[in-house]
Every structure is written in C-alpha cells, then in structure tokens.
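So, here's a batch of structures to check.
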Structure I
Amino acid sequence: MAGVFISYRRADSQAWADRLSDSLILRFGGGLIWRDVDDIPAGEPWPREIRKALAAADAVLVLIGPDWLEDPRLTARRDVLRHEILTALRSKASVVPLLVGGAGIPDPARLPRAIRSLATLAKRQGLTLRDGWYWRDDVNALLVELRRIVGNKRHGEPLKRLYEKLGQFQGDYFSVLAKPAQALDVARQTLELLDDQTPHYPHEPILQIVRGYTYKNEAMALRDLNDQAGFEQSLARAEAVFRAMRSETEVQTAAAYNGLGSVEMLRGRMRPGKAWINRALKLWPDYPEAIQDLRTAESYLAADRARRRRHRTN
C-alpha cells in the first residue's frame with residue numbers, strides 16, 4: 001500500500017500531479033505512490049479506497065495550484081479533496097503542502113475551519129515545485145524530506161548487498177524466460193524489493209534503470225500470458241520511468257533513450273524504437289545493450305522489407 005499519497009484537484013493541478021507522480025515512481029516505485037486517478041479499482045467505492053490508502057500512507061502531498069482556493073467545492077462537506085485533506089490531517093501521516101504553478105500559501109481565513117491548519121503547515125513546512133529548469137532541484141528537495149519520512153519506516157540494506165540481490169533476480173528472470181508465469185513472479189519480486197529499498201536511495205540512478213527494465217520484463221511475461229491489459233499497463237510504467245529519467249537524471253540519458261527504444265520495440269514500433277536507440281548510441285557508442293537492441297530492430301526491419309518485396313512480386 002501507499003507510502004506517499006498525492007492529493008490534488010484535477011481541474012487545478014492535474015499536469016503537476018502527473019509529472020510529480022512520474023518523478024516519484026522513478027525513485028520509489030508505483031507500489032509506494034497512490035493517486036485516485038490510477039489506483040481506485042473499477043467498481044470500488046471511492047471513500048473506502050481513499051481511507052484505506054490514507055491509513056497506510058507515511059506522507060500525504062497536498063498539491064495547491066493557482067486555482068485551488070478559488071474552487072467552491074472546497075467548502076462542500078462531500079468534496080473528495082476536502083475529505084482527503086481532513087482525513088490526512090487526522091491521520092499519523094506527515095502532511096506536506098506543495099505549491100505548484102506559482103500558487104501562494106492559502107489564506108487561512110478563506111479555508112473551511114476543518115482544514116485551516118493546512119495553511120499553517122504550508123507556512124511552516126510547505127515546499128514549492130517550480131516549472132522549467134527549477135523542477136529537478138525542487139523535486140530533489142522534496143526527495144530529501146520524503147527519504148526522511150518514508151525511508152525511516154523501512155529497514156535499509158547496504159547498497160552492495162542490494163545490487164547482489166537484484167543481480168540474482170535478473171539471472172533468475174532470464175533462466176525462466178520460457179516459463180512466463182515464473183518470469184512474472186520473479187519480475188514482481190524484483191519490484192517489491194525495489195519498492196522496499198529505494199526510499200533509502202532515491203538518487204541512485206542504477207536502481208532507476210533497473211526499475212524501468214523490470215517493468216519491461218513484467219510486460220514481456222504478461223504478454224506471453226496473453227494478458228494484453230497488464231502488458232500495456234506495465235509497458236506504460238516502464239515508459240514513464242524512462243521519460244522521467246530522460247528529463248531528470250542527465251548522467252543516465254543514454255540508458256533512458258535506450259529504454260524508450262526498447263519499449264517502442266515491444267509495441268512493435270521498430271522504426272521509432274531504432275531512432276531512440278541511435279540517440280543512445282550517439283551518447284555512448286559502446287553501449288552493449290543498445291548495440292544488441294539495434295541489431296534486433298535492424299533484423300526485424302530487414303525481414304519486413306523482404307516480406308514486402310516478396311508480396312510485390314507475387
């Protein structure tokens with residue numbers, strides 16, 4: 001269940017919530033990040049699901065955008081956002097207001113009495129997420145706070161030991177690749193380990209790469225199990241990780257490009273995949289995985305051209 005709950009008004013801060021979610025999933029994994037647009041199962045009553053997520057959360061991030069205070073729904077007792085904030089303030093979770101889109105600290109006098117203490121929190125410990133070049137620095141400041149809150153609730157392993165476990169999982173995955181149910185189990189064990197440990201190492205780029213490729217491994221196993229919806233969901237998560245890496249971790253840009261290329265290839269889009277892989281090889285000409293992926297893409301494209309020629313001559 002969630003370690004970090006993202007509370008936001010869609011009409012006010014959807015774009016920032018999307019980007020922040022990608023940033024946090026890159027570091028902490030999807031298993032520790034909760035937001036209602038993704039995580040309420042179809043047919044489930046939203047109040048119950050939100051209460052369950054908030055009860056399990058270590059931190060609740062309340063996004064306050066430029067129109068947050070102007071929305072009249074905030075004064076309605078049945079308003080979802082008001083319900084989330086009130087429940088969070090009454091819980092044991094750390095509540096962190098986040099100002100986005102140039103928003104200022106809300107005027108306490110204009111807030112419903114039940115959630116007025118949120119303005120006090122914003123003054124005392126709120127953070128600002130600015131757009132453009134400042135986004136990465138501001139997210140890093142948030143990560144320092146979340147590492148303290150979320151990481152302290154989990155036992156951290158030494159990084160060397162963590163790499164050894166991940167290497168073992170990787171070997172296990174490829175040894176059972178022909179048995180997709182077992183491969184899926186290994187991929188999910190890997191993600192569970194990453195979710196448990198990455199709150200201690202949110203800035204470790206190798207763990208971010210491993211997460212992206214493990215989502216891809218999960219997608220391949222689901223594809224082989226004929227779970228198309230699961231395949232697409234896992235592949236979308238892999239893509240979100242690689243896109244966040246591309247914009248926020250410059251030292252791993254080549255890995256992000258190659259990851260995006262491998263995602264496109266799994267979707268059957270070899271030409272866009274090849275274009276991403278070539279961008280990776282421009283940055284790192286000897287990148288072994290990119291060289292192998294490029295060969296795979298070129299082989300597929302050559303076979304496709306041959307099929308087209310045969311079709312024209314028949």
Structure II
Amino acid sequence: MVHAIRFAKTGGPEVLEWQSVEVGKPGPGQVRVRHTAVGLNYVDTYQRSGLYQMPLPSSLGSEAAGVVEEVGDGVGDLKPGDRVAYGNAPLGAYSEARLIPADRLVKLPAGISDQQAAAMMLKGMTAWYLIRRTHVVKPGETILIHAAAGGVGLIVCQWAKHLGATVIGTVGSDEKAALAKQNGCDHPVVYTREDFVARVNEITGGKKLPVVYDSIGKDTFFKSLDCLAPLGLMASFGQASGAIGPVDLGILAAKGSLFLTRPTLNTYVAKRKDLLTAARELFEVVEKGFVKLAINQTYPLRDAAQAHRDLQARKTTGSTVFTV
C-alpha cells in the first residue's frame with residue numbers, strides 16, 4: 001500500500017486527507033511511477049474548492065517527478081529506473097506512487113533535478129505556451145505579467161527577459177517586488193499601493209502593451225484590458241481572485257479591437273509532439289541558466305493542507321514542492 005492525498009467533498013484545505021491507496025500493475029500504455037517530488041499549483045485549490053468541478057471522491061495534482069518502477073504492454077521508450085516527469089496528466093500527483101499514461105511522461109536530462117522538474121513542468125510549460133505560442137514575445141516588446149513573484153510569473157519574467165522583452169509585473173509586497181526584480185522583472189508594480197494601469201501608461205509613454213498575461217481574474221481583468229494597445233491580446237489563464245463572470249464582448253471593440261483568449265496547458269500540449277517540444281525548450285533554458293527555478297517552500301506531501309493554506313494566503317513565492 002502507498003499513501004495519497006484525497007478528498008471526498010469540496011471545501012477548504014481541511015477536506016484533504018492522507019489515505020492508504022492501492023496502486024496496481026500498469027496496463028497497456030501505462031507506467032507505474034514512484035514519485036520523488038510533487039509540484040503544488042494554484043489550480044489544485046480550484047479543484048479542491050469545487051471552483052473546477054470533478055467527480056468525487058478525487059485525488060489532486062498534475063505535476064511531479066519520479067522513477068519508473070514498471071511499464072505496461074506497448075510502452076517502448078521507457079524502462080524501470082528511468083527518471084521521468086510530467087506536467088499535464090490525469091489527476092493523481094499527490095501520491096507516493098501512481099499509474100500514468102506513458103505518453104504524458106518525459107525523460108529528465110541529467111542536468112535537471114527531480115525537485116526542479118516537479119517545480120517547473122506545469123508552471124514552466126505554462127510559461128512556454130504563454131510566451132512562445134499564445135503571444136510570441138519578441139525583442140523590444142513590453143509585456144505585463146500579473147503575480148510576477150509566483151511560480152509561473154518568475155519563469156515568465158526570466159524567459160521573456162531572455163527573449164529581449166521589457167517586463168512589467170504586478171506583485172503584492174515590497175519583498176515580492178524585490179524577488180521579481182531579481183528574476184528579470186524590469187518594473188515591479190506593488191498593486192496594493194500603485195495603480196498598475198497608470199504605471200503601464202507611464203512606462204510605455206502612453207503606447208500601452210501588445211499583451212497582458214493575467215492569472216488573477218476578477219480583481220484585475222477589466223483594468224488589464226485598459227493596459228492593452230489597439231489589437232492587443234489579453235491572455236486570461238487563471239482566476240486566483242475569483243471567477244471573472246459574464247463579459248460584454250463589446251468592450252473589446254470599445255477598447256481597441258482587442259483579442260481575448262482563455263488558454264489552458266492541456267490544449268497546447270495535447271499532442272505528444274507539442275508536449276516534447278515544450279519540455280525540450282523548457283529544459284534548454286533552465287540548463288543554460290536563462291531561467292532559474294525559485295523553489296522557495298517545501299512541505300512533506302502529507303502536509304498538503306497547510307501548503308494550500310499558505311498558497312491561498314499569499315504567503316508563498318516562486319514554486320512550492322512536496323517531498324515524498
């Protein structure tokens with residue numbers, strides 16, 4: 001028997017339970033993986049709270065690293081002992097071991113540690129699709145990333161800076177502003193005392209921005225639109241402050257024929273070739289040192305509830321990893 005975090009009803013962190021579970025032998029196309037490190041992501045809180053609904057009882061977690069223990073029939077490119085990681089897979093990463101479809105796994109290069117992989121697969125590939133696919137960041141552009149001191153935010157800041165962009169990032173405190181600045185954010189904006197729309201206008205000389213990456217949702221959505229130049233793109237990829245709710249699409253016309261997208265990682269890496277491209281490009285910028293991973297908190301997996309409390313209270317920065 002192995003242990004896993006599961007929940008039978010939606011609610012606060014207290015619904016998370018440390019339970020014994022059975023993990024059987026892998027079927028065709030499956031792999032049994034023993035986890036060594038598991039990533040914490042804000043989407044986990046959406047699923048636990050019921051904001052994103054799913055059948056109950058349920059497990060949690062879409063991002064982890066570990067070692068292959070056994071492979072099922074038809075799995076030709078993985079073998080026991082291989083170090084692997086994943087960032088978009090069926091829920092179940094909050095576990096000591098699990099079965100997982102082989103086509104969702106990528107092998108880890110020697111230069112990437114298990115904790116690095118657990119901290120970056122979902123967040124790093126999210127950063128990848130945002131700045132390499134949703135809007136391809138170009139040298140000389142100025143962009144805005146909300147939650148710049150968070151897991152995705154710190155990766156976007158560094159990667160976009162490497163690509164030659166000027167990065168504006170909103171943060172909640174002076175400490176987080178300093179952290180974002182250390183990681184490539186040219187203009188940290190402390191939103192608790194500064195108007196980020198006014199700062200964008202000041203920084204760009206009134207020209208505004210080609211793109212805003214917004215994972216905050218309700219509290220920032222409409223002001224984010226005000227940061228965009230005509231024909232600019234609003235990439236709304238999360239809702240940490242709550243659901244945005246109905247939007248009159250006429251506002252996009254009024255503010256300059258704006259574009260709006262609600263992207264997800266699952267769509268961008270649904271095809272295995274895209275998953276492998278995302279992982280390869282992510283590993284490359286990390287191994288070359290262009291993107292450094294800030295693993296600023298670790299918790300034993302059994303303490304997942306406390307990690308959720310700290311994440312939602314905005315007590316965390318960068319990435320959080322569960323040790324297994």
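Every number in this text was worked out from the coordinates using simple rules, so none of it is lab data. As the structure is a prediction and not an experimental result, all values here were calculated from the model. Cβ atoms are built from the backbone, for glycine too; each structure is taken alone.
Assign the value -20500, calculated as helix-only ellipticity at 222 nm (-39500 (n - 2.57) for each DSSP H run of 4 or more, over all residues; to 500), to the correct structure from I, II. Mind showing how you got there, number by number?
Working: I: -20500; II: -8000.
Attributed to the structure labelled I.
Determine which structure produced the value 0.85 for FRET efficiency 1/(1 + (r/R0)^6) of positions 21 and 157 (r between Cβ atoms, R0 = 35 Å, to 0.05), calculated from the coordinates; the candidates are I, II. Numbers along the way, then the final one.
On the way: I: 0.85; II: 0.40.
Value 0.85 for FRET efficiency 1/(1 + (r/R0)^6) of positions 21 and 157 (r between Cβ atoms, R0 = 35 Å, to 0.05) corresponds to I out of I, II.
For which of the structures I, II does the calculation of Cα extents along the principal axes in Å return 60, 39, 37?
Details: I: 76, 46, 40; II: 60, 39, 37.
For Cα extents along the principal axes in Å, the value 60, 39, 37 is produced by structure II.
Matching task: 1.9 is the computed value of distance in nm of label points 7 Å out along Cα→Cβ at positions 189 and 221. Pick the structure from I, II. Intermediate values should be presented prior to the final figure.
Details: I: 0.9; II: 1.9.
For distance in nm of label points 7 Å out along Cα→Cβ at positions 189 and 221, the value 1.9 is produced by structure II.
Output the label of whichever structure in I, II has the greatest value of mean count of other Cβ atoms within 10 Å over residues 117-124. Don't jump to the answer; show the numbers that get you there.
Numbers: I: 16.1; II: 29.6.
Looking at the calculated values, the largest one is II.
Among the shown structures I, II, from which was the value 50, 35, 27 of Cα extents along the principal axes in Å, for residues 29-180 alone calculated? Could you put the intermediate results ahead of the total?
On the way: I: 61, 39, 29; II: 50, 35, 27.
The read-out was computed on structure II.
If relative contact order in percent (Cα under 8 Å, 6 or more apart) computes to 18, which of I, II did it come from? Write out the running numbers ahead of the final one.
Details: I: 14; II: 18.
Value 18 for relative contact order in percent (Cα under 8 Å, 6 or more apart) corresponds to II out of I, II.
Assign the value 15.1, calculated as mean count of other Cβ atoms within 10 Å over residues 13-20, to the correct structure from I, II.
Numbers: I: 19.6; II: 15.1.
That value comes from structure II.
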